[in-house]
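The following blocks contain the structures, represented as structure tokens.
Taken together, the values in this text are just the output of simple stated rules run on the coordinates, not laboratory data. A quick note: this is a predicted structure, and the numbers were derived from the prediction, not measured. Cβ atoms are built from the backbone, for glycine too; each structure is taken alone.
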Structure 1
Amino acid sequence: MSEIVQTEPEVAAPITLDIKQIMEILPHRYPFLLIDRIVELERKKRIVAIKNVTMNEPFFQGHFPGMPIMPGVLVVEAMAQAGGTLLLTEFPNRDEVLVVFAGIEKAKFRRPITPGDQLRITVEVLAWRGTAGRMEGKAYLGEKVAAEAIITCRVVHRKQPTGASEGEAQG
């Protein structure tokens, strides 16, 4: 198994990323890719992502018929994907690793997010040590906070060592 490698890139990460560039970094795909654009990126510190919420989202079919609201867990997942994008830009071997949840704390949901909304997601790194991080995420509707959470994550190999139990393989 190869080592998780983190190096200083020769060229600084771009300040903005379009969806194609995000997809080069994150392994997520439709219907689970929950960020559309990166509008700010400050290496190892901060990222700002945009999520355009449309009625075409598959979760609106059942959450809730007649009153579509984006599930809070998916808002937290969108924050995590933004944070994962920020952290994975530091790994040249990102096709060999994943950023996975290690914890979610202090999650608060203040406003419903509905079709037609545009979320501005900010994620600030509170601590980053090699292959583990802690980030504060906030999702805004306009200038008002719609949701927030503290997210703890780990960077793990995509391929688990032979003999790993199912629970260990999920990180």
Structure 2
Amino acid sequence: MSSLPDLMPRRGAWVSLAKFAASADRLVGKLAQPDIVLATLRVALAVPFWRSGILKWDGFLQLNETTVYLFGQELMLHLPGGPYPFPAPAAVAFLSGCAEVILPTLLLLGLATRFAGLGLLLMTAVIEITVPDGWPVHLTWAAMALAIVSHGPGRLSLDHLIAKSSCAAARRP
């Protein structure tokens, strides 16, 4: 019968395991560069909102009838004592459709990125109030938007290029 100390790995095995773990951690750190992560977050958050926004339109600034119907009859604000229909559903549908096309476009370009992320975070909050059963997806959107608002767009963005060129212009005599 073996005793517990006989079953435990030797100190050298622990050191080797720790070195391997440190090497693996460095490799993963190199693969997950912050600028690539932030660009990926921007794309991941932009896609569902863009797709939803595009479905709301029949043509340039022309909402389809289904969208107006949904905002007036189906999508309700689940507030205490509610649910309540949206006030002026056509106006809310129009603003939502515009935001769902403009804000993801800004995110993809990395232009006014923090403001676009904040706008989509606020939209996510309203969507959660109207469709409370969708909270797992909405929580994911909120987390992505918060990361973008918190950390900014990264170097793979127009915001970064604009900031870089304005700093260079400010240094010129």
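Figure out for me which of the structures 1, 2 the number -4500 belongs to, where helix-only ellipticity at 222 nm (-39500 (n - 2.57) for each DSSP H run of 4 or more, over all residues; to 500) was derived from the coordinates. Write down the numbers at each step before the final one.
Details: 1: -4500; 2: -23000.
Label of the source structure: 1.
Of the structures labelled 1, 2, which one yields 24.0, 82 when Rg and Dmax of the Cα atoms in Å is computed from its coordinates? Don't jump to the answer; show the numbers that get you there.
Values: 1: 16.2, 51; 2: 24.0, 82.
Traced to structure 2.
Matching task: 2.6 is the computed value of distance in nm of label points 7 Å out along Cα→Cβ at positions 41 and 145. Pick the structure from 1, 2. Write down the numbers at each step before the final one.
Values: 1: 2.6; 2: 1.4.
The value was obtained from structure 1.
So if we calculate distance in nm of label points 7 Å out along Cα→Cβ at positions 97 and 121 for every structure here (1, 2), which label has the highest result? Write down the numbers at each step before the final one.
Numbers: 1: 2.0; 2: 2.9.
For this comparison of distance in nm of label points 7 Å out along Cα→Cβ at positions 97 and 121, the top structure is 2.
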